[in-house]
Structure P
Amino acid sequence: MKKALSVQNLFLFLLLFAVGGCQQATKYKTIRKDVLKDKIAGGWAGKMIGVTYGAPTEFHAMNRIFEDSIRWTPADVKGSIWQDDLYVQLTLLMTMDEYGVDAPAKKFHEMFAKAGYWLWHANMQARKNYYDSIFPPASGSPEYNIHADDIDFQIEADYIGFMCPGMPQTALQIADKIGHIMNYGDGVYGGIFVAALYSEAFFESDISKIIENALRSIPSESDYYKIIQDVMTLHKQYPNDWKAAWKELETKWGDVDICGAGEPFNIDAKLNGAYIAMGLLYGEGDPLKTLEVATRCGQDSDCNPSNALAVLGVVKGFSGLPEMMQEGVRSVADSVFVFTNYSFNSAVASTYKYALDLIALNGGKTDGDEIQVKTQLPVAPSLEVSFPDVVFSRKISVFEPAGWTFSGKWIPFEVERNHQKSKQSLYASTKGDEMILEFQGTGISIEGNWYRDGGKADVYVDGKLHRTIDTYYDFAHQQHTTSIWHVMGLEPGKHVVRLVVTGQKRPESQGTRVYITSATIFDTAPKKNEQFQFSFEK
């Protein structure tokens, strides 16, 4: 049951948003109720269509353009019912239904963590952090989440923008709270940016202006701001050649990703956010062309066209999308998204109701079939940088002899793939079993396995206890290979990491094993893109 807004909560909202609103002269924009609902429906439809259009290509093109054929039919929209791009953010919407728009971040974190689906990257670490009693904003911080800059919040912030027409400050207030559950810095800015795109798209149809205005909702000093600016610069230089623009962008930004360091895989919010902008700019308002460009840019190529078409969906409204797309959505409009109590129709109705509430809370007026929205100028939050000047150095397998020292009983753990067994990791489970690794650099991530028999370990850096880690993970019956511990910002030079198995575990774990697969070493140095010039500037 939806929690009614109390008088105290109403006062809090008015106070929060009036502070930002006083920075601009009062300006109202008119929108009919049916148009507002149609635009919200267009946004949700764009998400569903875009994610199914790009789904077969996801991470099939890394550091390259996707050149293969793309086959999509309206019937494919049915696949959106099982897509995390929809059901994760609908969990957040369900939290609002249960606890109110102004619910504390910890309530959103709780429902998200206890949901019965698998998660990855920043979302998975945020869930793990919840069960380790690390709550927002710490749960998304770079200290406790090496995925802080990943794409997660960027693909889950749509509903915020859908309910904030012409009100980017309101969107920012909500997004800043929710985004720090799983992300920080550029990872949060990705969600703020896409929410702002939707907020702007209700009253603006010029794509360039929508992007320019949305950028004003994030700090101009951030890398996220800079990469979107680069996309706009490249679009002006290569207005009819998106592939030329893509190559320039890839050369400058393609390897700026802490999570995928040393790999072609890039889950970073800002690069994938740049592909959203490329799809919008080079799509020129055409839904199919927008989908194709955003998808062919590669990497997380189901999420990016999903965001891009959702922006067009708000601009055009559901009724303005191609008929075949409308039919695809109508055919599943009452189907319930897995792990949620929402269908397309009920999500549109709920988001529309929240939009009316937020418009009223922010000084808007309703007169019959027309709504007067008190619009807001974008305001950027303060700058956050997750991993300043951190660059990838090298990756060391646990089976490479250099640098590693093991004492106690460490046993190879084998996995079977294609009827062949291979060593995946080393594990130990007895109190006092120890691993020592010497390295040269300013940061390190120890990778291993989070398993249902995972136990605890103490990790020391240069002789001082840094943190006790818990490697149990079987939430939603998922187990994973990931970073089990990391530290950044060390002084340049030689360092020693010592991991000591404690022989302890949480009650639900089936054992005390600690698994190690590899270590990733980082240095501190100016990234190559900081002094980079595009070819046409040289």
Structure Q
Amino acid sequence: MLLLAALFLIWFGTLDYRHLVKPDEGRYAEIPREMVASGNWLTPRLNDLKYFEKPALQYWATAAAYDLFGEHHWTSRLWTALTGFLGIAITYVAGRRLWGATAGLYAAAVLASSLLYVLIGHINTLDMGVTFFMGLSMAGFLLAQRPGANADENKWWMHVVWAGLAFSVLSKGLIGLVLPGAVLVLYTLIQRDWALWKRLHMVSGLALFLLISAPWFIAVSIANPEFFHFFFIHEHFERFLTKVHHRYQPWWAFIPILLLGILPWITVMFDALARAWNGDSPKPNPLPSPLPPAGEGEAVSLRDIHSKAFRPQRFLLIWSVFIFLFFSISSSKLPSYILPIFPALALLIGVRLTKISVPALFWMMMPIAVLAGIAFLLSPFVVTFASEEVPVELYREYAVWLTAAAAIWLIGSMVGLYLLRRERVTAGIIAFALSGLILAQVALSGHESLSPSNSAWRIAQQIQPYLKPGAPFYSVGMYEQTLPFYIKRTVTLVAFQDEMEFGLQQEPGKWLPTFDDFEREWRKPGYALAIIEPPTYQRFKTSGLPMQIIAQDTRRVVVIKP
């Protein structure tokens, strides 16, 4: 309970500290804000334009948080943090039921301290939500099919699986169903366990799945006939098969992300993966019918019997490897895409930690302390990433945070090694986990140092006195994702489409396609504002367009008509 309380405070305590960072945090805070402002919770809109790239579940959850608690940084991130926290809880439950309380504790500690999982759990994106519901389905499946599960347990947990799949689809689309389904097919092909499909409760499960997931897709398609093609064809097949979203990276791009993201458990991960295929599993279920007497029918060996028993570790290994490879061959890549493998990896690492010898674990974790020391020495050099848009002064402040984070990581690692040397295994593992969790939280909190360049909060405060109801506000050649949330209104795009291209095709009257169109509108009588990138502002200034600067920073210039 003490560990749970500490985790709760550390996990949720920093949600309101940082300003929103572009692009994802601004986008996924603004869409729910517009839902609340318009009262239309059916059709998602970004900058008052139809936005069908993702389903609506997280938008609804965040909009509900706004309704209940107000529009704040912490309410915009609440769904992400809450699903991340619950993901740790379900990992504990699954590990405990499958391999015992110690394995459950270790698996939860691993997940709660893995660098990528902690970071994504505190950034407003959609990936943590789908990771939680896919993880819920995965855990439910393990518990439903585990040897020893009775009929009632199998039925209950399989319906948890189907519900989790439905909410996964409502979180981020078809991958919430396709990826777990593909893993199941691979597992049954490898294990030749066709009887497994008889325990899926397909009829009632599919009914529950459709009852949860289908209503919104049907309703939004009726209200917006163009939704079906864009969402299911463009956003799924074209995203995976083409470079339409300009997120192409080489096939190996996720390897370094995984190695860094699983810190501080990278060494144990390799050991756990190597042993997962033949890992121990619970005793197999009793045979449904007695063995045929000698001489009658085909002989059944004990090896055949055991091979048909459900193998949780093998399933988790297939889950991790397949999803990792799936996104590796995709033509669209973002670091957070591989997050759904982390609960599976945490369970594999957790059960391995219960079996590894103390001396072996000590030497496995020794490189982590070395890495922490290297991070401490290198953290001041983050200033080399400075640029005209993000000045060196901001990076110097960030370097202080990173140095402190690395120092905490190093101290925690040394304490963990000391406890392992004294054979206090659980305390040592908790020390490594706690230092990893705090490392991620401090490093992420320190990123606020860069917010003058990465967030529109400060510039929004400067322009608040100049905002007038009904006055046009043009966003020229750019779209600052975090600005509409802070000024509580949308803007008119000028010569810029990006992800709003589809919405503009549906409602072309809501933008100005060219700079010439903007100049004509700007020269008309009446008050107006505009936000422009510095080079574009210089172009307009050179052409003699009348503009008065009211706010500016390294990335943006905000002007009014003089």
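Supply the structure label, taken from P, Q, corresponding to percent of Cα pairs over 27 Å apart, for residues 180-475 alone with the calculated value 57. Structure of origin is P.
When Kirkwood radius over Cα pairs in Å, for residues 124-323 alone is compared over structures P, Q, which one is greatest?
Numbers: P: 16.6; Q: 19.5.
When Kirkwood radius over Cα pairs in Å, for residues 124-323 alone is calculated for P, Q, structure Q comes out on top.
Looking across P, Q, the calculation of log10 I(q)/I(0) by the Debye sum over Cα atoms at q = 0.11 Å⁻¹, for residues 388-499 alone that yields -0.59 traces back to Q.
Here FRET efficiency 1/(1 + (r/R0)^6) of positions 172 and 420 (r between Cβ atoms, R0 = 41 Å, to 0.05) was derived from just one of the structures P, Q, and that gives 0.55; the source is Q. Assuming -12500 is helix-only ellipticity at 222 nm (-39500 (n - 2.57) for each DSSP H run of 4 or more, over all residues; to 500) as calculated from a single structure, say which of P, Q it is. Considering all the candidates, the number was obtained from P.
As an exercise: log10 I(q)/I(0) by the Debye sum over Cα atoms at q = 0.05, 0.09, 0.10 Å⁻¹, calculated from one structure in P, Q, equals -0.20, -0.66, -0.81. Which structure is it? Each step should come with its number before you reach the end.
Numbers: P: -0.20, -0.66, -0.81; Q: -0.25, -0.75, -0.91.
Corresponding structure: P.
Across the set P, Q, FRET efficiency 1/(1 + (r/R0)^6) of positions 52 and 196 (r between Cβ atoms, R0 = 41 Å, to 0.05) reaches its highest value in structure P.
Each value in this text was obtained by applying a stated rule to the coordinates, not by laboratory testing. These numbers were taken from a predicted model, which means no experiment stands behind them. Cβ atoms are built from the backbone, for glycine too; each structure is taken alone.
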